[in-house]
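Some structures to go through are shown next.
Derivation of every value follows stated rules applied to the coordinates shown; laboratory data play no part. Since the model is a prediction, treat every value here as computed from it, not as a measurement.
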Structure 1
Amino acid sequence: MQITDDVDVQHLQTGVDALCHWAETWQLSVAVNKCCVLNVGKVLHITNICINGYLPIVETACDLGVLDVLF
């Protein structure tokens, strides 16, 4: 999701909350230890997105063996 302002951050948090609610309803767990916020691009936005009160902001992330790096 592209974050350009605080409204986008609120929409993202609403989506994350909906995912967590859905998982709880179906008695599934979200692997929070595998989740993070990765800013990609030249403009950094401070995002306070959380799952169960916590979601780290990282500078690199590896997904399917591919390393994404903050530039």
Structure 2
Amino acid sequence: MELARPLLELTERQRIIELPSLLEQLVRETKQDVVVLDDTEILFNPMLQQDPLRLLIGLSRNQTLVVSWLGVLAR
């Protein structure tokens, strides 16, 4: 929800561009060593043209992330 709110004010193209920095800002603003992210489905929305795993790995360089994922790992 915290990520969706600011995205609502943007155009579709702006959402694609701004999502990574908005997510980074939200995580950084927690000022916690460990950040828990839940309801991450928005990161997987095809319209946002993101690589969710790459985004999360990049964020985890500075803070420990615990992320819920409702997906399935195919082997």
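Quick one: relative contact order in percent (Cα under 8 Å, 6 or more apart) came out at 30 when computed from one of 1, 2, so which one is it? The partial results should precede the final answer.
On the way: 1: 30; 2: 34.
The correct label is 1.
Assign the value -0.38, -0.58, -1.16, calculated as log10 I(q)/I(0) by the Debye sum over Cα atoms at q = 0.13, 0.16, 0.23 Å⁻¹, to the correct structure from 1, 2. Intermediate results must be reported in sequence, preceding the final value.
Values: 1: -0.42, -0.63, -1.14; 2: -0.38, -0.58, -1.16.
Structure of origin is 2.
Which structure, out of 1, 2, was helix-only ellipticity at 222 nm (-39500 (n - 2.57) for each DSSP H run of 4 or more, over all residues; to 500) calculated from, if the result is -12500? Kindly include the intermediate steps, with their values, before the conclusion.
Values: 1: -9500; 2: -12500.
Value -12500 for helix-only ellipticity at 222 nm (-39500 (n - 2.57) for each DSSP H run of 4 or more, over all residues; to 500) corresponds to 2 out of 1, 2.
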